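Each structure below is given as structure tokens.
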Structure I
Amino acid sequence: METFIVDRLADNGGCELPCWWGVTPGETSWQTVRQHFPEQGIQVLEGGSLALRYQSGQYRGHPTYTDLMVVNLYQDDGIIRSIEIRNDSYYLPLQEQFTSLWQRYALQPVLSRHGVPTRVFFDMTIGAPCIGSGSFPTYDMWVIYDDQGMAIRYSGLLLYDHDTWSVCPVFGQSRRIEISLWSVKDDVAPPDFAAGVYDPAGDFSVYGFLPELTTMSTQTFYETFRQTEPQACVEIPRTPYDGVEIVTPDTLGLSPAEESALLVDRFLNAPCELPCWWGITPGVTAWENVQRMFLSYGKSVSRESESTAWGTRHKVGLMGRQGTYPFDYVVEHGFYEQDGVVSLIGIHGHTQGWPADEWPIPQYFAQDWNRYLPAQILARYGKPTQVLLHYWSEGDAPYSLGLVYEEQGILIEYMGLAYGEYTEGNYYPNHVIMEIGAGHFTDINIWLRSPASQKSMEDVFRAVGGGYLGLLPFVSTPTLEEATGMSVDAFYEVFLNPEAELRLRATGKLGDYYP
């Protein structure tokens, strides 16, 4: 069965959408379907679904099945009228080859074969912070050809700045795809693309068709994304949350090349050393000087929130490093100030590489951030006070590993993709596996604290949680030794070697649970 699916995904049985594996809405009979697929060893269920699964084991005397993908065929009066095809990340057997198997249906080849779409629909789930630990804002994008009777949904991660949501479609970033096919000549209605919106009446979803959300036309969308390497994203204007004040620069922003050169130079952090960052020292540097510096780079600066515990939060506009589309990595700066002086700094370096095991390796991330990789940090600052972990009990989700230097006021957080190790029949994994090493990190986050702060760096690690201090804090943050049995001393000895890679095997029950 897997061989049949792999072959059909490559050639679609010799036909083109809206035909699927030789079945065309409005033309192919139900009888033909019921004859054809059993000949390939695939059962056609009574409701029209193809049984694309196999028995993978037993649980309490009952068979358990593993799904490969979903294909639903809908018929009326003996004729197939519409087809739904879906692949999700939890259909595990074919996930490792997702990008190559589904390449025929990636955005660029679809646009090249089918031309300008009639409509494009966006559904953005924005409740999560853009950059940081935990979860990320996401988008679903339907590319619709009403005249051909077809639509394809692509999913991925959102980037956002103070006034813009950026949809930068790269195939395989999220291992999900959905294809909807229908008979145009039979006046079959296309799907309701807004039906799956997470929070249609609330603050957690932004959705609508291309002309409702942005000035980009479908023609421009087509010309932009039919290129093998697009040079732009879909930029959707964003309204800041209530209470957020934004200071905009008087000068033009840097060019992409100038901004990349600035990041490369600044990551050397000369002439200061952590907890000083780019000449800014927590507990010493006045906030107005920090704001003036970033405005001079053409970056807007926000004043976002106040809290007794942390002070007033400010965020600097996103900075991007040229390289793999849309960015090799982006950098977000967050500053907390108390009485006009910077008290806490958060620097978030984020690649678009999630899931990391199938993402093109960034050209410059490990090179530019080399100074902050484990071997360099351990060599300069010695054995950390503590090594903390955060991971999700559900398994396949980002992990965080934090090196805490309490006396110096330094926290370095490394993020990558963890996966579960299951016992048959169990929903939650017995163990969560984390690949630790420069080639596996998708994010490096640095937190720097004023010596006068009453908060520990362990407090910061827990409180930063979903990306912002105090919002979606981590509940479970076991130490490295509690979760894996590995001591701080052993970690230090292993990762002094810059080539070191390690597969940590953490106890599943110590993981966090999704809120």
Structure II
Amino acid sequence: MSRLLLGALFVLSYALGTPGYDVPGLPFVCLAPFLALTAVAPSVRDAAWRGWLAGTAATIPLYYWIAYTVAVMGKLGWLTGGVAALLVSAYIGAYFSAAGAAARRLAGRFGGKGLWAFPLVWVGLELARSYLLTGFPWMLLGYALSGNPLLRQAADLAGVLGLSFLLALSGVSLYLAASSFSERAWRKGICRAFPAAAAVLFLSAYGAGSLAGRGTGAPAAPPLKVAIAQGGIDQSAKWEPWNQDATLSVYEELTLAARVAGAQVVVWPETAAPFHYGWEARLSRRLEGIAARGGIPLIFGSPWYDPAEGGKYYNSVFHMDARGVVEARYDKRHLVPFGEYIPLRRVLFFLKKLTVGEADFTAGTYPALFTVAGWPVGATVCYEAIFPAILRDGVIAGAGWLVNVTNDAWFGDTAAPRQHLAMARLRCVEFRRPMVRAANSGISAVIDANGDIVASLGLFRRGVVSAEIRPGSGRTPYAKMGDLFGISCSIIAALTLIFPLRGTHGIRMAGRKDCGA
């Protein structure tokens, strides 16, 4: 099969299996053509080149929305937006390049059976993506299962990386099986296909058992009636002074409607209050009056200014009680590069961040828990929902449910809002906590501890989302261990690739060629 056809098969199967496209079955097979393209390349260097081209092409359909964000929302033009999207895809392609090189090295050292170590490499590279250069774990392979109610449940064992491992194992299994079938080694091919079938069976059985177990017995906690006010405020006018009172009027109307419907707390989106709360006195008093007149607690997003140390700006979430008194504040800890701050500011002094204001935002330094109706709540802002470690901090501290406030208006009507929601759903499964996700322009959703969407409101609509949640307790295996599985995979993969081990052609010695024919 030609390299071009294999590359096309990989690009299509990888991209179309992700949230936003959601073609079922493809996540289990997508890495088979990738291995067929790279594992038999003439050299490691050639495999790396093939992996980079294929990975870059496969991720463009996942990250094309960056062009819209930069061009339209950032007002920098389509040329700049297109280049930005291509650069991000090319950067992620580097991890695929490393995966291709590793596949070729494993096959070269140990033959086909060496590829059974490839899932370890894949998980190690996804872990690296999650942390290097501040991290960009957007749409890791395991997220392809986030929409399947059965298959996503195993995320509470080892997180999204655990799901990625099983999908990579399936891809290796199917590639080796197809290689055997092409050689008419039917029995060997069937044996090699068994791990792929086992991965599907395990995910299905674990999911069924998990859902059945959680559906029996007495509820762990009494229900809490929550509501989301989705304002649908036009991003282009959101920060205009003439629009600030009108914005608060919208949220006041939605909040009162939620209160009438029986909500015990109302969550507003990221920067729903488009001013520096606490510093702009008139608007701050009006916001406090909304909570007091409604007699209902609010969780809302607003920028915060701290005059200490020369003045710092934070992207914050506030918890205000039913009297209009702020009880707690959380400052976003993981900021978006070029969106909320410019990295290497002294070098890139000529660039401006995409968000409003000249000054960079400052990252918060610690997690914060709100207490609503007696339950601790872990808050995150926007992009932080794709970093499990940030939510894990709140769960370890005792959070019974989660709040994520976001402004996905930056993405427009692209795949990104759906991708963002899909990743948030998997956080609920990983920690077995419900989440209230408030988005300025949608998709707002109340998500239960199984990752099911209980109630939602779509893109570019204004309204109230309300539902009952049951706060959780206890810790899942993933909450206890964090990324220990990913770290272990990384160490084993590194040892396999770097240190001299016995191969199929004899013993490899450091700095020497194979001994034997």
- Message: As an exercise: mean count of other Cβ atoms within 10 Å over residues 48-55, calculated from one structure in I, II, equals 16.4. Which structure is it?
- Response: I
- Of the structures labelled I, II, which one yields -5000 when helix-only ellipticity at 222 nm (-39500 (n - 2.57) for each DSSP H run of 4 or more, over all residues; to 500) is computed from its coordinates? I
- Query: Taking Rg and Dmax of the Cα atoms in Å from the coordinates of each of I, II, which one would give 25.0, 78?
  - Reply: I
- Item | For 16 (relative contact order in percent (Cα under 8 Å, 6 or more apart), calculated) the corresponding structure among I, II | II
- Task: Given a value of 15.6, 46 for Rg and Dmax of the Cα atoms in Å, for residues 320-407 alone, point me to the structure among I, II it was derived from.
- Result: I
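No lab work stands behind these numbers, since they all come straight from the coordinates. Worth saying up front: this structure is predicted, and the values here are computed from it rather than measured. Cβ atoms are built from the backbone, for glycine too; each structure is taken alone.
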